[in-house]
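Just so it is clear, none of the values below were taken in a lab; they were calculated from the coordinates. Every value quoted in this text rests on a predicted model; they were computed, and no experiment measured them. Cβ atoms are built from the backbone, for glycine too; each structure is taken alone.
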Structure P
Amino acid sequence: MELADSGREVVYYVRFQSPHRNRRGYFTGVFGLINTLAREGKLTAEQEAFRRGNNSWYNAAYTDPSTVDATVYDHEINPGAAAWFKPSATHLLERVPGYLQVLAAHGVECQLVRSADPGRIIYEDDFQVVVIPHP
């Protein structure tokens, strides 16, 4: 965190995403990227075990926004909705490097993006926000 010119603390949200837009024109996040590889049957048995185990851990560790608001990821209601980690999500961020290793093994690019203002917040909890990106 940094201080803005006004002296107020600036919070940077963090997202891991593809550097390339998907067919809808949005940037697929790290979990979507690895889940796509799994759906396509491209993961080794070890990678699939990693994905399943860690996805289960994440499901238990924090709230899936769509269980609170079923429309949060609806493409017509909230186009481009994307989840960003808050800085307080350190325990969630610790597991991301394993996902990045699996993606890299398959030549799938994934970049770290930080922003103090990633978009209009449509969902928020202790560890994440879901935003509609700015145009």
Structure Q
Amino acid sequence: MFLGTHSPRLDDKGRLILPAKFRDKLAGGLVVTRGQERSLSVFPMAAFEAKVAELSAGAGSSKAARDYLRVLLAGASDEVPDKQGRITLPPPLRAYAGLDRDLAVIGAGDHLEVWDARTWEDYLAAQEEVFSETSEGVVGSP
């Protein structure tokens, strides 16, 4: 499971150094694609294949599933981290997510999300009140 928030930077070649704690899970290959709210999603290859299989099963009868699957796959890039744990984020994906230099890489359970650091901070601040209100109705009080 991917957990936590990390603050790496893109290098001049558009490469991301994956947080050390996630490298073993991603060493065999991964897929980077468009995520929600202008972030990127990074899946281990097996998890991405499972997600595509699940979406494909419903795509035959659902236009929404077909549309989602098309956008997901059209923006996808398969990568293998180098020996330093770096992957290249393709220019179209960097442009989609507004990535420049400072990033936020967050664990999102079965995948990672890559955000522009400022965009993540703004999103997190905007969600704080909703998070507090939702926790009472969804998970109860801690």
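Computing helix-only ellipticity at 222 nm (-39500 (n - 2.57) for each DSSP H run of 4 or more, over all residues; to 500) across structures P, Q gives -9500 for structure P.
Given a computed value of 0.95 for FRET efficiency 1/(1 + (r/R0)^6) of positions 10 and 42 (r between Cβ atoms, R0 = 25 Å, to 0.05), which structure among P, Q does it belong to?
Attributed to the structure labelled Q.
Between structures P, Q, the calculation of Rg/Rh (Cα atoms, Kirkwood Rh), for residues 26-97 alone yields its largest number for Q. Out of P, Q, which one gives 0.95 for FRET efficiency 1/(1 + (r/R0)^6) of positions 18 and 66 (r between Cβ atoms, R0 = 35 Å, to 0.05) as computed from the coordinates? The read-out was computed on structure P.
Hey, FRET efficiency 1/(1 + (r/R0)^6) of positions 82 and 122 (r between Cβ atoms, R0 = 30 Å, to 0.05) derived from one of P, Q reads 1.00; which structure? The read-out comes from structure P. Once distance in nm of label points 7 Å out along Cα→Cβ at positions 74 and 114 is evaluated on every structure in P, Q, the highest one turns out to be P.
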